[in-house]
Structure 1
């Protein structure tokens with residue numbers, strides 16, 4: 001019977017796989033900053049990534065750019081400000097008749113709880129889980 005750690009890692013891997021497939025299909029991901037985008041690449045999610053911060057554009061200008069897509073994955077940070085930004089972006093995309101997919105945000109947030117506050121922290125979190133699993137499996 002798999003441990004809770006194994007189940008969490010499996011869920012995480014499945015979620016990353018789903019995200020990678022959506023991005024490969026051409027659905028862009030909106031993240032807050034460059035480090036978040038790099039973290040996705042580190043975890044095998046490569047494709048169109050748009051940054052909300054650190055681009056010199058306002059959120060409204062970014063939304064205008066995103067209005068060319070039928071769907072956008074919103075993956076802001078997991079802290080209070082990230083949650084507020086996720087809601088604002090989703091609402092503004094809806095006004096532009098663009099589907100805002102926040103399922104990945106909710107699923108990742110559910111898996112990491114309060115352990116991770118931002119997307120850039122996900123690779124280290126997963127590496128830590130894998131390390132714990134290895135050390136538990138080596139114990140007699």
Structure 2
């Protein structure tokens with residue numbers, strides 16, 4: 001029987017800041033594997049081998065300027081302007097023991113703040129993995 005989990009329990013961090021359930025409305029991790037065509041003349045079908053893999057992590061939710069250097073806005077702003085890779089973690093089931101945790105290093109590729117009239121100020125942070133991520137269990 002499948003184990004169903006509520007998204008409200010998910011946990012995500014970037015550059016040491018918990019941007020999971022307190023601020024995020026959605027966390028989306030996507031991994032893809034590229035293929036390399038190795039077909040040669042005379043074949044009827046294309047042939048492929050595994051190429052490089054890729055990972056993106058998109059987080060959106062309620063914007064919080066905070067007051068400390070480790071507040072959400074400071075992290076988002078600094079990640080775009082300061083460059084370099086930062087550590088990320090994503091736990092879709094929450095941070096309890098024996099839950100799956102993905103982690104690695106990533107570059108921030110987009111930091112957006114939106115201010116819709118009649119709604120809360122929101123944010124969107126897009127990350128691109130810069131090395132091989134790991135998958136393990138929370139201990």
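The greatest value of FRET efficiency 1/(1 + (r/R0)^6) of positions 27 and 67 (r between Cβ atoms, R0 = 25 Å, to 0.05) among structures 1, 2 is that of 1.
Out of 1, 2, which structure matches 100 when volume of the Cα convex hull per residue in Å³ is calculated? Checking each candidate, the match is 1. Computed over structures 1, 2, distance in nm of label points 7 Å out along Cα→Cβ at positions 83 and 107 reaches its largest value in 1. Computing distance in nm of label points 7 Å out along Cα→Cβ at positions 91 and 123 across structures 1, 2 gives 2.0 for structure 2. -2500 is what came out when helix-only ellipticity at 222 nm (-39500 (n - 2.57) for each DSSP H run of 4 or more, over all residues; to 500) was calculated for one structure; which of 1, 2 is it? Of the structures listed, the value fits 2. Calculated for structures 1, 2, distance in nm of label points 7 Å out along Cα→Cβ at positions 59 and 131 is largest in 1.
Values quoted throughout were computed directly from the atomic coordinates according to the rules given, and no laboratory measurement underlies them. Bear in mind that the values here come from a model prediction, so they are computed numbers and not experimental data. Cβ atoms are built from the backbone, for glycine too; each structure is taken alone.
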